[in-house]
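Listed after this line are the structures, all set down as structure tokens.
FYI, it's all coordinate maths here, none of it is from the lab. This structure is a prediction, so every number in the text was calculated from the model and none was measured. Cβ atoms are built from the backbone, for glycine too; each structure is taken alone.
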Structure 1
Amino acid sequence: MKVIVDDKIPYIKEALNRLADEVIYLPGKDITAETVRDADALIIRTRTHCNKELLSGSKVRFIGTATIGFDHIDTDYCRSAGIAWSNCPGCNAGAVEQYVHASLLLLQKEKNVSLKQSCIGIVGVGHVGSRIASLAQRLGMRVLLNDPPRHDRGENGFCSLQKLAEECNIITFHTPLIRKGTYKTFHLANHAFFGMLKKKTYLINTSRGEVVDTEALLAAMDGKVADVIVDVWENEPDINRELLEKAFIATPHIAGYSADGKANATRMVLEAFCRFFQKPEDFCITLPETACPTADEDIRVLQQYNPHDDCKALRQHPEAFEKLREHYCLRRE
């Protein structure tokens, strides 16, 4: 069995070398139709687009992406070609919660935003959004939830995007990228959305860059939007430099980049690999110990992770967006 693997997936080599006969590690951009032609499986990240151009004529039977999102996989083509695929829902939920928690504390500390007097709107209430809702409740915030698919399934507790726009002073996005259909999220935050805002709103996006219309956001920052915390960007890695300079916090798509989250993703993708190929789950992933934290939660959160550090690195070298991601020093949660 031959497996092609993105060489930036951590904690995988020792485990996978026990499970496969031949393993080739390549940068995501170098996983091409030629390199995958005789491979049985691919284990990838978002930078490898699995479509007909990549897969046609290959032996690939299984694709595992060590990510929550899977919009880089042409699922229709895979279905027609008989190629199974698997993603890792919820793998980095704790890391994104850590990022949002630190960001909210910085809003309170540096922008004088009273969290206890704030109303936060959470758009997309899956693995990550649910954790952000629990976090916000612990911080004493009023919480409004928006999740049309869950609402349409008859679940209670959700409200319209318009209600969020009218009542929230903080709105955070945790949706997948869906480009068409009933639950389209592409440019969900557009000129019409920003026009509905009733308060000077702080916007957080750790979902997908294309969920927010960058030009509409920049226009809204002149009046409707108080400030922005942005981790994901349209046209990555060619990010908008004006937004980079204007945002309160701007980071290179690393909100989910904790050692814990990466280990979760690696474990989940290997489990899916073993299930598909009917192999025993004969592997173990071990993480280093964490430092002993202080008792004060607010201090502890920012000591463990302060997004200003990643923001500073990106502003100094925006051209190194991919390098900053690929060589990120994974933090512990």
Structure 2
Amino acid sequence: MPTIRNCVSRATGGLLAAGLGLVLAAGTAAAQSPIVFKFGTQTQNDVQHEYMKLFKTKVEAATKGKVRVDLFPASQLGPFPRQIEGLRLGNIQAITGPFEFFVGVDPSFQTTSMAGLFRDNEHMRAVSNKPEFRKILEAVGDKKGVTVASFIVYDMQYFAFKQPAATLADVKGRRMRVLASEAEQASVQSLGMASIPMALPEVLPALQQGTIDGVSTGLTIFTSLRYYDAAPNAIESKLWGILTGVLMSKSWLSEQPADIRKAILDTAKGIEAENHAWNQGNLVRARDVWTKNGGKFSKLSDAEQKDAQRRVNEATAKVLSKYPAVKATYDSMKAVADATK
């Protein structure tokens, strides 16, 4: 017959075993929990969103499920300034948007969207793929706690207007939505328009309500956000390029194991060519979508195109003359761009 001591001993042993089992189970669950990588942007169904989807597929495969990439397009993580704040705090792991959106991180980021740098989309791709070009922007980000991990060619710049426009005289006095960068505002003003900085989610209602007369951005924004209903008159102005950056939290990356960090950064750069090829086709599709939905295209005459380019180049030079550090960044980038065929 078991003694009281034996019964107590067996009970204690059972509790210890059960406790150990719970600890081991918790440890196993923790070990199996993936590292969550939150990736945000403002847009949807465009080259930025496509990049995010490809990145998710490739990173999760490369890390064998150790990293789970959660995508937040269409400003699901809040307005872009809030996304930048989350990035710098490490609460958001990556965001993507035109480099000039990051002007609040460092003024030099607006240089990529300044006039006089890129000739067309293929030139933009060739330049942004140069190691010496990449290092310039990587150094800017590194000083401010963000990692410039990738480059996406978005498009050359277009105008879309509520009312028909085909000449510089037509656009004079019109209220044009721009980003907040001083250079883009100065460029639009040099063409005789009023520049109205405005967040992307506010643009379509502003067009519909008549608060603004037009918008300056890339063609696929016009189609994905259905501007053909509110501003169907596009001018293929292409006065400056729109280069998107993929910025990651430097502090968050530094906390990850070396193999995870390498997989993330290698994938970020490694998918650029595939993403660019997708965008080439998407831009063709966007033209078709625009015209099928009543959108129209026009171009300035050769003489007016040359005059418009001169005006925005001069406006850009005036802005740069006020900021020596930004000018130094622009000049370094332009030297690479001018040397790239």
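From 1, 2, which structure was helix-only ellipticity at 222 nm (-39500 (n - 2.57) for each DSSP H run of 4 or more, over all residues; to 500) = -16000 calculated on?
2
Taking Kirkwood radius over Cα pairs in Å as the quantity of interest, name the structure among 1, 2 where it is greatest.
Checked 1, 2; max of Kirkwood radius over Cα pairs in Å sits with 2.
For structures 1, 2, calculate distance in nm of label points 7 Å out along Cα→Cβ at positions 40 and 72 and state which one comes out highest.
Top value of distance in nm of label points 7 Å out along Cα→Cβ at positions 40 and 72 goes to structure 1.
Looking at distance in nm of label points 7 Å out along Cα→Cβ at positions 56 and 296, point out which structure of 1, 2 has the largest value.
1
Of the structures labelled 1, 2, one was used to calculate relative contact order in percent (Cα under 8 Å, 6 or more apart), giving 16. Name it.
1
Rank structures 1, 2 by distance in nm of label points 7 Å out along Cα→Cβ at positions 144 and 264 and report only the one at the top, that is, the highest.
Working: 1: 2.8; 2: 1.9.
Max of distance in nm of label points 7 Å out along Cα→Cβ at positions 144 and 264: 1.
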